[in-house]
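Each value in this text was obtained by applying a stated rule to the coordinates, not by laboratory testing. What you are looking at is a predicted structure, and each value in this text was computed from that prediction instead of being measured. Cβ atoms are built from the backbone, for glycine too; each structure is taken alone.
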Structure 1
Amino acid sequence: MAKLFIVPTPIGNLDDITLRAIKVLKAVDFILAEDTRTSGNLLRHLDISKPMVAYHLNNEHKILARITERIKSGEQAALVTDAGTPAISDPGYLLVRECIRQEVEVECLPGATAFVPALVNSGLPADRFIFEGFLPQKKGRQTRLEFLKEMPCTVIFYESPHKLLKTLEQLALHFGEDRHASISRELTKIYEETVRGTIRELITHFTISTLKGEFVLVIEGKKD
């Protein structure tokens, strides 16, 4: 039966793949991969051999119709990204939307997403939060930070190593140096680290630390 499966993959530790994800990856006709080399490593680890099609931000508009037509014709496909759940700060939304429009069944498996363990590890309130993904690089960035600083709930960002300190300095400017925060990196990997403190303390810590891995920033909401 024609279907698109959204399959989360481990964010670091390969043992975090679910039994159901393995079953689906073995059963589908082909796999859509953000980076076929990265996904190829995972498939070899799982002893799975399937045709792969590159599906990423640079080509998703071009191949969207062709992929949807393949699935609609009766094939089953699994969409994976390099790490985590597709469509969460990664490609996937456009394909899911088009499949729904074409009345192709879509099924999303539960699985790894980096911001969830980072939020729980932070010790900050997790009952209400805003997940921002990556902030705008230029246009709208300052406006967005001004808006988010007023939020009464926890705010979560993703950030790359070479932009972390700049982002922390901007957070100090907009949110205030004394706002509490937590930063997690290399989640589920050998060198996993979570650092907690005020934004100023985090700036001091990461100024003298080696910046490697992907970072999840969890910021305390504005207090009444």
Structure 2
Amino acid sequence: MRIYDAIAFVGHQVHFCRYREAGTLLRWLGNDLRGQRVLDVAGGDGYWAAQARKRGAHAISIDLARTKMNRGGQLRFAPALLEADALRLPFRDASFDRVMSICAIEHFDDGPRSLAEMARVLAPGGELVMSADAITRADEWPRLFDVHCTRYAVKHTYTHERLAGLLAERGLDLMEHTYQFRTRRAEHFYLAMAAVKGKAAPNAAALAVPLVAVSDRRAPNDHGSVVLIRARKRGG
């Protein structure tokens, strides 16, 4: 394993929410992606797109953070890394078989426009897998929610119903969804960890991931801090 692969593994997977979140989206993408064209929208250093390439995909990651992409070029299975705006994707219509985006849309000024771009570059019959901040009980902890939004530049939150409606208008049908941090206690934990400065606490809190996963399985799938969706473009 290359040095940056080890650093990226810790940064992306030793975390109180990202490992389970991204792991679910990758599972929805499929274990065998040979010959598939995969785009990761706002993929940072391209770590998760690299996981798709490792599975055989022709993977591209786009972002505006050049420094992150420079680091991502050191990954063993580095995808193609392109500096580009998620609201103006520089690709032709129907260029990709799969599109993914991991907790990015909540940071965009115009989330619906980004969805329109993802839908445009997705081939008919292709699938979109994505996650977003939902934080469905934000009204219960307004101070924590404000800190979270300020620290992580969260501009909008999304429920699965809202995403389903936006995607339907753009020619995609919701196939499945799941929430993470579903209970009131788990959602408070999510906001509390996100409010802690630095990476030490969120990384150490990775030890709580199995407990949160168990509580999620026992709770209704209609509330939570993070929503994951899988949708398919009509046609094909």
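Observations on the structure shown:
- Label whose coordinates, when distance in nm of label points 7 Å out along Cα→Cβ at positions 49 and 169 is calculated, return 5.3 (choices 1, 2): 1
- Comparing mean count of other Cβ atoms within 10 Å over residues 41-48 across structures 1, 2, the highest figure is found for 2.
- Structure with the greatest value (metric mean count of other Cβ atoms within 10 Å over residues 81-88, set 1, 2): 1
- Among candidates 1, 2, the computation of distance in nm of label points 7 Å out along Cα→Cβ at positions 9 and 145 that gave 3.3 used structure 1.
- semi-axes √(5λ) of the Cα gyration tensor in Å derived as 35, 19, 15 - corresponding label from 1, 2: 1
- In this comparison of 1, 2, the computed figure -10000 for helix-only ellipticity at 222 nm (-39500 (n - 2.57) for each DSSP H run of 4 or more, over all residues; to 500) is attributed to 1.
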